[in-house]
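Q: For reference, the structures are reproduced in the following blocks.
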Structure 1
Amino acid sequence: MSQVTWGILVTCGKTEQMVSGVDVSFLDLASKPVLTYSLQAFEQCHEIAGVVVATAPDRVEQTLGLCQLFGFSKVRKVVAGAATFMGSVQHALKAVGEDVELVCIHGASRPCIQSALVSDVVKVARRHDVAVAGRPVGGTLLTVGKGEVIKEAVDAADWWAAHLPAACRLDWLQQALTLAGKKQKYPADLVEAMNLIKKPVRLVANSRPNIQLRQPSDLMMAVALLS
C-alpha cells in the first residue's frame, strides 16, 4: 500500500525572498502569483493527498483566499511559518493529517517545478525513505579571495546541487528536527536534517531547469521557461 503523502509548501523566510528582501511568493509571474505554480504542481500530482502552506504570519488570510480563488482543493491548512525554511516546515508538520506517513517539501521561490518531478521524488522516497531532486553542477568552481583573486579552482564534473522538492518519512523528519532542537542546531534543508540522524538521502536527477527566484532578472527567465 502506498504511503499517504502530503505536500508542504514554504512561502516565507529568507530563502523565499529576493536578495533585496522582497517576498517572492506574491510577485506577479505571467499574470499569476509565484506561489500558484508550486501549488498547481502539487494539485496535479496523484501522489499528493493534501497540502499545508507555511506563509508569513501577516499573509495567512491572503494565502488562504488565494488558494480558494485558484481552486486548490488539496490545500488543507495555511499556517504561520518561521524565519527559517526548516522552521517553517516544522510549523507545517503540526497541521498534517494523522494518517500521513511521508511529506514532500518545496519552496515557492522555485516555480518551474513540474508535477512529474514531485511524483518522481515521492516514489523514490517511498522506496528509500528520503529523496531530493538535484542537478549536476559541472564546470569549474572557484574560491575567491580579496580583490576577487582566484584562490582555488575545483573540477565540479562529479558534483551535484541539491534542489527541491524533497520527500521524507514523516517520523524521520520529526526525529531529526527534535534532535536539532535539543542540540541547538538549525539545519538549512532536509539533507542537513537527515545528516543529524545519519540517514542516507537518495538523489533524483532533474533534467529540467529548476531556478530559484533570487534576482528580478530571474522572473524573466522563469516566464520563458514556463511559457
Structure 2
Amino acid sequence: MDVINITNLKKAYNKVTVVDIPLLNIYQGEIVGVVGNNGAGKTTLLRLCLDLIQATTGAVSLNGIEVSNDDYWKRMTGSYLDTNFLIEFLTAKEFLYFTGDAYSLSNAEIDKRKIIFQKFMTDEITDNEKFIHELSSGNRQKIGVVSAMIIHPEILILDEPFNFLDPTSQFELKRILKELNTTYKTTIMVSSHNIEHIIDLSSRVILMEKGRIAMDRNNDSKDVENELRCYFENEK
C-alpha cells in the first residue's frame, strides 16, 4: 500500500522550477533516503509533503489524504526539518510534554516512551532545566528529532537529522530509526547529504538533481552505493 503518493508535483519560484516530480509512491514500511547536492530540491520536496509551502501544481497525499485539503494526516505524521519546529523558550522536558499533548499522550506516557531515547538524549538534555535556545546545536537537533519519533508515527519525515550530531549519536539515531520502523512499521522519509548514513539506513534510495528524481533504487546491493559514489565523484 502506498503511504505517500505524489502526483504531477511542481514548485516554482519566479518561474524557476525547483521541484518537478510526475509520480512518486512510497510504500508502507519503507525507509526512503533522499540524497542530492545543495539546491537539488530535497528540502522543498519535504516541505511540500508537510504542506508547509503551496505547490504550484500537483498534489501530495499521506495515507490517502491530500495534505492541502485536510489536516487529519497530521495525527499520524511525525516530522522535523529545522529549529523552526522547536519552541525554544521551553525546556526539553516541557517541549516533549507539549508534543505529547498535541497527540493526546499523557506526560506519564511520554516519560515511558523516552526510555528508548535515553542513550541518544543523555542526562545533559533530559535532566537539564535550561531552555532549548540555551542548548548546543546538537542537543537542539536531538530534541527536535526525538519529538518527531516519540509519538510513534505511521509516517516520519526528517530533513538532515544527522546534522550537528557527534558520531556516537549518529549511530544511535540510525539504530532508533530502524527500531521504530521494525516495531511500529513506520514509513520513513529522510534526507541527508551523507551517502554512508543513507546507505546504512534506507531500504530505498532516491537521488534528486535539479528538482527531479535522477535515480530511484531499492537498496539491496552494493550497486546503489557505487552508483551514488560515481554520480557525486563525476558531478560538476
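Q: Say we calculate distance in nm of label points 7 Å out along Cα→Cβ at positions 20 and 148 for every structure; which of 1, 2 gives the highest result?
A: That would be structure 2.
Q: If distance in nm of label points 7 Å out along Cα→Cβ at positions 180 and 212 is calculated from each of 1, 2, which structure is the one that comes out at 1.4?
A: So the calculation was done on 1.
Q: Work out which structure the value 47, 37, 25 belongs to, where Cα extents along the principal axes in Å, for residues 108-203 alone was derived from one of 1, 2.
A: Value 47, 37, 25 for Cα extents along the principal axes in Å, for residues 108-203 alone corresponds to 1 out of 1, 2.
Q: Given a value of 28 for relative contact order in percent (Cα under 8 Å, 6 or more apart), calculated from one of 1, 2, which structure does it belong to?
A: Among 1, 2, the structure yielding 28 for relative contact order in percent (Cα under 8 Å, 6 or more apart) is 2.
All of the numbers you see were taken from the coordinates with simple rules; none came from a lab. Just so it is clear, the structure is predicted and the values come from calculations on it, not from any experiment. Cβ atoms are built from the backbone, for glycine too; each structure is taken alone.
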